[in-house]
1. Taking mean count of other Cβ atoms within 10 Å over residues 294-301 as the criterion, which structure among 1, 2 has the greatest value?
2. To test your reading of the models, identify which of 1, 2 gives 17.6 for mean count of other Cβ atoms within 10 Å over residues 382-389 when calculated.
3. Match the computed value 1.61 of Cα Rg over 2.2 N^0.38 Å, for residues 150-525 alone to one of the structures 1, 2, and report its label.
4. Once mean count of other Cβ atoms within 10 Å over residues 46-53 is calculated for every structure in 1, 2, which label goes with the largest value?
5. If you rank structures 1, 2 by volume of the Cα convex hull per residue in Å³, which sits at the top with the largest value?
6. Have a look at 1, 2 and say which one yields 21, 16, 8 for semi-axes √(5λ) of the Cα gyration tensor in Å, for residues 230-301 alone, as calculated.
7. With relative contact order in percent (Cα under 8 Å, 6 or more apart) coming out at 13, pick the structure among 1, 2 it was computed from.
8. Comparing distance in nm of label points 7 Å out along Cα→Cβ at positions 182 and 518 across structures 1, 2, which is largest?
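Any read-out appearing in this document is the output of simple, stated calculations on the displayed coordinates, not a laboratory observation. Remember, it's a predicted structure, so these values are computed and weren't measured experimentally. Cβ atoms are built from the backbone, for glycine too; each structure is taken alone.
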Structure 1
Amino acid sequence: MRSAPARPAPAPVALRGLPGAAGALTSSLAALLLLVLAVAAPVGAQEGLSALQMMELRSVTQTVAPTSDRVVFTRRVPADPLEENVPAAAHLFRLDLSTGEEERIETPGPATDLQLRPGHGTVTFRAPGENGNAIWEVSPDGGEPALLLEHETSILGHAWAPDGSALSFRAPEAMSGPESELPWMPELYEEGSPQLRGWVARFGDDGPRVEAMAPEGTQYIQSWSPDGDRIAVTVAPSPSVDDSFMAQSVVVLDAGTLEVVADVANEGKIAQIEWSPGGDQLALRAADHIHDPIDGRIMVVPVEDGAEPRNILPDFLGKFEQIRWADGDRIHFVASESTESSVGSVRPDGSDLTRTLEPGGPHILSMSPREDGATVLVAGTPEHPPEVFVLEDGATEVRRLTDSNPDLAGVAMGEQRTVTWRARDGRFDVDGLLVLPPGHAAGDDPLPLIVMVHGGPEAHYSNGWLTGYNLPGQVAAGAGYAVFYPNYRGSTGRGLEFILSSQGDLAGREFDDIVDGVDHLIDTGVADRDRVGVTGGSYGGYATAWMSTYYSPRFAAGVMNVGISNNLSKWGTSDIPEELYLVHSRTRLWDAWVDNLKRSPVYHVDGADTPLLIAHGAEDTRVHPGQSLELYRHLKVRRPDVPVRLVLYPDEGHGYIRASAQLDYHLRMMEWFDTWLLEGPDAEMPSGDVRVPPR
């Protein structure tokens, strides 16, 4: 599994997104601003983002379009990390398309799960009530939200019947915990978790009448048939994370009796159910089979007991991110194709795939249909976090409707472009994204490089906004770094062969692809061979630990976040052991003890010379903090001269959601790279103090 230089790849192409209008401007002034931003860079612009600016960034998370001139959306609003260590808020807004004006809708807490209520012209959403989350309703034209439905436990999701007279929802069963005559109670590990049952609320003059659905187990997806007489749901045997990933079964209920009338023979991961307009078929956004790592295929199945879903586009070289069966002969979709996004449609038999938006525009996260045939989108660009966009009926380009961060107009961003290289085994051309410092030009001196490895590995980087507390992006570019985001084999967005190619080869050719990408950047003059750092979280943390041990001579610094260091102990301490077997290792741990050990970074610590910062959430159940403790201890004992630091974040899990913790991690990460990549290998270990740079 040792590295060899990659062969040169074709010249990369830069792909830019669209600038947007200020949120509260009139439509004419917004159009003028769009024109100015499109043709001129800001005079005296700041080069790159500061850490505090990055932490202040807002982004749109969901949108619906109740009418042709109204949009309702949620915006993520981060807390001030210098004031309070709390998660970001989710604020609700109305947008009047005729004036461009936004209005904040006051809610009792974070607003999520936006839905259009059919036949009523209103929007419903989840927000806190007396017993956890409840369902609230608001008009897109004005007024305050009204409480629509509260349950005895917190509501986790809801879906409307086609006439708006009833809704289905999920909520935990009410149950009491174990009792003790002692004044203290220990935790009974993985015991006592309530099933997440399905319910239907029918609305009448006397208020909602709530009934429980028949299937035992935990429900996830709920989708009503077009005529309202059936509900398709997914049910898992237990509320465990492993079962939620790998054991959801599709069943169809009679909407009147709430009893099962059909049981579909699906298998593997699943994320969405859409009914055909005639109600005789389902389109599942799901896995091709039990060993497919993602729910990104379009699987069509008759609504019949025992029917098996069929992949209508098995050779599609991408991943379907959202589907919508809008009319009888077209399934509409948002798809990831390599690093780009597309919007299109296909017939239910897989023929006549047509793209409305070709790859190359903004990175599209979701779509919502509008009554006049237009589509409202949530999308981001390399220069801006996600916003509301619209694709007018018949148009081939999108138009941005919101501007959550007007100050970004005064920041000069580094160029972001797609790069491609050949894998050393010759099987694939591999791609990724590269962010360069503002003003960097071909022929300039090679740059210090930060390699940002995604987790999963069933994930990928898209050509949108790539900066966050754990993504160096434009903050690092502004400090003079190149930042490299490789989509190594096993990533999504490239079809079945590419994603399955890494299975049974943990840390093998998948991580060799990353090193080959680094070699490509060195060979093309972008990166300085002696100043390469690596970071990543989860499986990306595994890659970071691997690069810092097995590939240590190639990397001058590493920042491992919630990562894996020992495949043997990881399996026994994770909440997804069956998923690990079915879609990653494909061999039972006890049948390959030695092989799994050799694919573990702790096995290769004797060759480690890379200074390594290790970070972990103390409450992580996906990758137990013991993975970080193990690697830290191995390095301290076996390689005492190698700089290493372990940082544990209280009350955080598999990734950090609180503002101060996020900023702390970001500052420590960048300080670590500044120390070992800019100052050099003889630099002193950072003190451990945290100093916040100016905005």
Structure 2
Amino acid sequence: MNLLTRFSLWNTLLVVGGIVLVSTIQIAIVKDSSKEVLEDTTKLTSQTLMKQLYERANHSLRYFSEALVNPLYMYDLESTYRLLNPALSSKKVDAIVVFDDNGKIFHEAERKITSYGALFDRTDVLNAVLTEKRDYSNETKLHYELATPIFLGDKLLGGLFLQFSLTSIHGDINNSRHLMSDFTQLKLIQIQVITVVSVLFVCLMSLSLSVFLTRSITGPISDLVDHVKRMSQGDFSRLNKVNSSDEVGMLANSFNNLSVKLQLRTKEMEFLAYHDPLTKLPNREYFLQLLNALIRKRETQFSPLFVMFIDLDEFKNTNDTFGHPVGDALLRQISERIITSLRRTDFNSECSESQAILARVGGDEFLLCLPLLANDSEASTVAKRLIKLIKRPITIEGKELFINASIGISSLSASSDTGNDLIKNADIAMYEAKAKGKGTFSHFNAEMNNRLEHRSLIETELRRAQTALEQFEIWLQPQIDLKSGRVVGAEALIRWRHPKLGLIHPDEFIYIAESTGLIIPIGDWLIESVCRHLVDWSADLPSQFHIAINISAKQLYRQNTCEKIVEMLDKHNLAANRLHVEVTESLLIKNERKAQQYLKSLSDAGVQVWLDDFGTGYSSLKYLRQFSFDGVKIDRDFIRDIDTDTYDQALSGAIISMANDLGMSVVAEGIETATQEAFLKTKSCNIGQGYYYSKPLTTDAFRDRYLTENTIAKTTLALVKM
């Protein structure tokens, strides 16, 4: 081998060795760089996705906790279901639990609440929310959990627990990591192949090509890293400029698509965080921000500001009758009707200082802020116009629907009213309007707040009294046989003797017990107490002595009252004719078919059923024909002026005559004069009751006065009036 050959050989070997060495170093650098890029990209992607989850979760927690105040306070399961179920349908939400201030489950966002009333088994959540009254958060490998207390003013109503799944996020992170890893391995193989081929052809070109390839890989990846960093900072508008048709280009396009989708998702989330998705109106949180901004502008120079709380009357009946799609369409048309009908000085969608703000804050509730009205009179004019507008028929899917609205109005005072104060006051005034008969409006005043505070006090003490039922008492008012003049029965009235508030009249607490469902344990106590008195007095009672109890709607429709009464009679070994049941027309109207079924079961068991307050309803005669009553009770309104009013005389006489013809007994309540008694005797009324004979007596006083002498010839009804 000559020198040229050897030189060429050694030179070639040297160049090849140098190229191989350089290529090896380049490959090692690319591996280390790719590993670092892979770790940075994975870390930034994870931080971005988790940050978005935290923001979305906290937005959802704030929104739902505020929207749940009224449903939780009113125990409105349907509204709670409609509010929470769409969120639970998302694959990213594993669980939603609403619990009351005792830690008992109120709702789980499902139509069927399997755990209703059960104690929520997360003691750490209950301790943070109910005991420490603070927000709660916890992150595990699979879930991110949050909880927050729900307040009505300063009163703790309960709490909300949300559980978000981390499975999909971890999957996205792992997929991104695998994609980057596969891509890096592919490029390393390409470099090695190109290096070998280049050595065979041109050593110098091989070195240049390896450097070029290295730069062609690390350059786009650096651009992608910068892109990910921008996304992690919330900048989705600037896309990467990598332009190639290979895997790098595919990866770059994927990052650009991801950035565009994240930008759209972020805008959607921001909109949903401050707007109602159904009507596109501002939600409570956004309304409150705008309202507080208007209030702050009035701190230096006061001017009137009015807030209206609009609630659609009996909207639930529309949903139940025609379905939720029709109900949603109705809500959209109502909101559009309000927007388009108000004067431009009243409302405009821009919501500036000179314009009004309309928001949807609940299932059938709207808030309207009117910053330009001068006084209460102008506010009343707008309210009347809105009520008249909403009353107009609405046609949806060929059905003509009618709806009404009740409106509460509050105004900014010269003192330090806040947006929450105005909304709360308008809400209170709205319930005052509903109490006046619905379909009207009411202005807030301080007396309303006092009544609300008193109601809250009574409700709180009533709940506490469920563990001390001995606070309740039964008082009896005698009933007189008008023919013989002897006592034949008694009407029992329930009284609540509170240890601090004293004797509380039924008018103050029975309607609260009805609305909260507390009437059920009170009613159970009442049935057993009446049976116990009958047993205690059995030695002094003739065989036909009766005590009747008034069954409320909650008792009749939410528990098997018939079985309860029969069970108590059997427990105390009492005959069925010892106990009568009295119902009002308003109870029958709620569900005539079920009412007829339940009352027939009572009659079949031997318990007499009477119709109370006869003549005061719209369909009393209809119910006499439809239900087999054993007797009727003439309302005291017909008796009060019977000695002077010929109209009341004619009505009372007609009722008594009709009942006698139908074979029913008649009780006249509210007799206060001898003239009233004499008239009823001439009309053959069976039984009389009222202050003319005796005021209500405690059970001991009644026993001492009427059951210690042998003066009871025949006894009939004792009505428990609640």
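1. Values: 1: 23.6; 2: 12.1.
Once mean count of other Cβ atoms within 10 Å over residues 294-301 is tallied for 1, 2, the winner is 1.
2. Structure 2 accounts for this read-out.
3. Values: 1: 1.12; 2: 1.61.
Only one of 1, 2 returns 1.61 for Cα Rg over 2.2 N^0.38 Å, for residues 150-525 alone, namely 2.
4. Values: 1: 19.5; 2: 16.6.
Across 1, 2, mean count of other Cβ atoms within 10 Å over residues 46-53 peaks for 1.
5. Values: 1: 171; 2: 232.
Across 1, 2, volume of the Cα convex hull per residue in Å³ peaks for 2.
6. Working: 1: 21, 16, 8; 2: 41, 15, 7.
Computed on structure 1.
7. Details: 1: 13; 2: 9.
Structure of origin is 1.
8. Working: 1: 5.0; 2: 6.4.
Top value of distance in nm of label points 7 Å out along Cα→Cβ at positions 182 and 518, among 1, 2, belongs to structure 2.
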